[in-house]
Structure I
């Protein structure tokens with residue numbers, strides 16, 4: 001659960017705000033308002049109602065997730081238009097949390113609470129492995145020769161300010 005008295009203090013002091021605070025239809029004081037946050041009880045995710053001032057970090061997280069899902073939807077339209085039979089999805093908001101009271105819980109991308117053993121058996125399917133990281137690192141070859149580009153960067157059609165792609169932007173003389 002993401003209860004934070006620090007967030008409440010900073011918000012009430014005017015040092016913290018919510019995403020698009022000016023567009024919110026409430027009194028911006030939030031006394032008496034509540035918000036639902038997640039908690040794990042008896043091996044299940046449940047929602048608890050808490051004072052909104054104490055749930056501001058969760059409000060911000062939910063706004064971020066909503067914004068991110070808009071980006072995922074845009075990418076899915078591009079993928080679909082290209083005829084690729086694949087869809088990106090966002091994991092459950094409790095998945096792989098490393099902060100707050102959910103940090104000790106093992107929760108799958110679809111929001112199921114699992115045991116440590118179940119988590120360890122499947123974590124390599126959900127999160128990058130050391131082998132995945134090594135593979136990505138192998139793709140990131142350094143290229144500093146003028147007019148040449150690393151194999152993971154598409155060369156531009158033209159250089160900056162319509163200069164040739166191999167233009168000598170930096171000179172040491």
Structure II
């Protein structure tokens with residue numbers, strides 16, 4: 001299956017965020033103990049590049065990827081909003097993670113994966129793409145809810161959130177199948 005270059009260009013911000021999240025997961029094990037904030041800088045760079053790409057695509061209003069994805073000003077506005085919120089989250093998390101002793105690069109990758117899911121969600125034009133974006137957003141949040149692995153409350157919150165999300169996803173899929 002091949003897609004035109006315009007389709008690849010239209011989903012470039014999502015590709016940038018997903019690739020940077022994967023790069024963070026790959027480089028994190030090789031970082032020295034004293035330089036655990038480097039993944040945060042990679043995350044901010046990804047958000048900056050995606051912000052620039054989204055601004056370049058701001059005026060477009062067209063369906064891409066065989067109509068599964070819509071590039072419109074509404075989606076672009078919310079993508080820009082997600083970038084700003086994620087950048088603020090990353091900046092505020094650096095000190096918190098250091099203070100709590102849970103400086104892991106996976107945190108920033110999960111934030112980027114959740115942002116990628118949100119980006120797909122606002123640009124989706126069919127129910128399967130909505131479900132895909134929703135799950136790509138929710139699964140990193142399940143993990144982030146239990147990120148403090150050594151605390152029982154964190155693990156309990158993550159497990160409860162996962163069970164609630166699983167049931168709601170099942171009901172959503174059932175509703176989609178009825179439509």
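No value in this document is a laboratory result; all are computed from the given coordinates. None of the values given here were measured: they were computed from a predicted structure. Cβ atoms are built from the backbone, for glycine too; each structure is taken alone.
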Given a value of 17.3, 53 for Rg and Dmax of the Cα atoms in Å, calculated from one of I, II, which structure does it belong to? II
Where is relative contact order in percent (Cα under 8 Å, 6 or more apart) largest, in which of I, II? II
With mean count of other Cβ atoms within 10 Å over residues 39-46 computed for every candidate in I, II, 21.4 is reproduced by structure II
If we compute mean count of other Cβ atoms within 10 Å over residues 63-70 for structures I, II, which one ends up with the highest value? II
Looking just at mean count of other Cβ atoms within 10 Å over residues 95-102, which of the labels I, II belongs to the structure with the highest value? I
Out of I, II, choose the structure whose coordinates give helix-only ellipticity at 222 nm (-39500 (n - 2.57) for each DSSP H run of 4 or more, over all residues; to 500) equal to -10000 when calculated. I
Of the structures I, II, the one that 2.8 was derived from, the read-out being distance in nm of label points 7 Å out along Cα→Cβ at positions 103 and 119: II
Comparing mean count of other Cβ atoms within 10 Å over residues 79-86 across structures I, II, the largest value goes to II
